[in-house]
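Read-outs throughout are calculated quantities, based only on the coordinates presented, and are distinct from any laboratory measurement. None of the values given here were measured: they were computed from a predicted structure. Cβ atoms are built from the backbone, for glycine too; each structure is taken alone.
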Structure P
Amino acid sequence: MTNTSAFDAPLTLAPDAVLIVIDVQRGFDDEEFWGPRDNPDAEKRMVQLIESWQATGRPIVTVQHASTAGPLVAGTPGHELKPEIAAVEPDLHIVKSVNSAFYGTPDLHEWLQARGTGQLVITGIMTNVCNEVTARMGGNLGYDVIFPADAMHTFAMAGPDGALIPATELARATSAVLHTARFAKVVTTDAVLAAAGA
């Protein structure tokens, strides 16, 4: 028999739960560079979450990646946020150059601590890179991390043996690790929207 815990309880959202929207940038539309993606409905679900947060007055953080090479270089069209996100007026906007929203400017952890916020909901791009790393760090720092896995997407990647792993498999692996190791609660967008009560 498995012991029940707060982790297994029905999803509830705090009034100040922060939505972190990671790297929803035009450069990720460059299929020639990134290869095939999964979840074509990801952006639609991101918008649903944003609209719910706006309707309920919860805080939103946007994150923007600045690469030194590739489609996300600062000052290029690919660095710009996608239209679905560009109109959002966030409570905090972070620019980063690594794979975690906790290592950017301004400092996310410092901002959350100053607000006394303990719950994070993560959405954006890419599922198994910046989203997963941010979720792992958030869990290790003691935050209650919610991971609506259908409100994000990733791309196929080659393993060290050169074999191409489909994006759907990478996304499933991320969900399995975050769930089993309890870094985050892996849920659906619909579950988050229902808990938000917009």
Structure Q
Amino acid sequence: MQIPPRQLTLDRAALVVIDVQRGFDDSAYWGERDNPDCEANVAALIKRWRERGWPVVFVRHDSTSPASPLRPGQAGNDLKPEATGIPDLLVTKSVNSSFHGTPDLDAWLRANGIEQIVVTGVSTNHCCETTARVGGNLGYDVYFALDATHSFDRTAPDGTVIPAATLAAITATNLDGEFATVVSTADLIR
């Protein structure tokens, strides 16, 4: 999905890098994915944020499911190499929203006077979309870097397989203008 270029006014926005973990490389478990450029775009955003001296938040999903490749103690729980350096904050969670983890993301953002967040990571239509929705509901100015997220094909209740790219387009449509502003990596690194 091509996003038209946008002029942005960013003021020390926090980059929220969600669940960029090795376990999501397990296609036998998750299925087919979209956006092979996701991790490179996340890395470019992290680099640009650090150049600006702006806050970077990593979020790690610690699954409670015994079968999940994302459960603690498994190699899949580790962050991917693109999530480089030490974040300003590491949030761990076992649900979709990064605002429902430890430590409390909302409290940390407010304590640091941060009113804008940029959402990136995995997966577009789950943890990233949920974080953007909750962030918007909490009053943050949310930017959703669609090309710095990726999703997986999903089977609908009627058995139809919905391609990951379609799910990403639906997420962008659901979020833009109501919960977030959907942007590209290029918009954010200008």
Structure R
Amino acid sequence: MRFDKAAVWRFVHAERARLADDLAGLPHDAWATPSLCPGWDVHDVLAHLVDSAKTTRVGFARRMMAARFDFDADNALGIARERSDDPRDTLDALRAVVPLTRTPIAPRRTRLVEAIVHGEDIRRPLGIKACYDAHAAAAALDYQVGTAVAMGGGRERAEGLRLIATDSDYEAGRGDAVRGSTVDLLLAVSGRPVPGYWLRE
């Protein structure tokens, strides 16, 4: 389930642009809608995506040292930095970072996870439907299943389960079968509320 560097960035750039298009014309009060990411509204998630797109490996290392390696504290500072008073300005900032290829210190597939999971963090509460490339979603799911929750993954949530995607060739794990779309499985493994899924916390 390999996704080379060029393929990752093509996907990420396309998803940033598509999300910006999806949010164009969003009513002002809708920006305060709670996202699927606990404690963040949809404007917060958008600001986080802008912040992440601007973050370099060196910059991330410096930020983490300043935050005493507290990921939540660093994320909160990043959101505060990029969250404009007017959500439309934050949306313009997302459009501006569409072509960037910067990344924090993390495996390449985390960029796929971020694009899809945070995209759905925003879209699902707003009732916006989106389809994703099955290979990209499967690569993101494969990464999450193999990565500990403490490192942003979902390995413990999938323990004792066999995940079977109904719209891609992804299948992994041992135990009780859990079937669903690749994106639904990805969200559930990532700790998002997906009706009908009982992956472990």
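What to note about this one:
- When distance in nm of label points 7 Å out along Cα→Cβ at positions 63 and 143 is computed for each of P, Q, R, the one that comes out at 1.6 is R.
- Structure from which 2.7 was derived, distance in nm of label points 7 Å out along Cα→Cβ at positions 47 and 95, options P, Q, R: P
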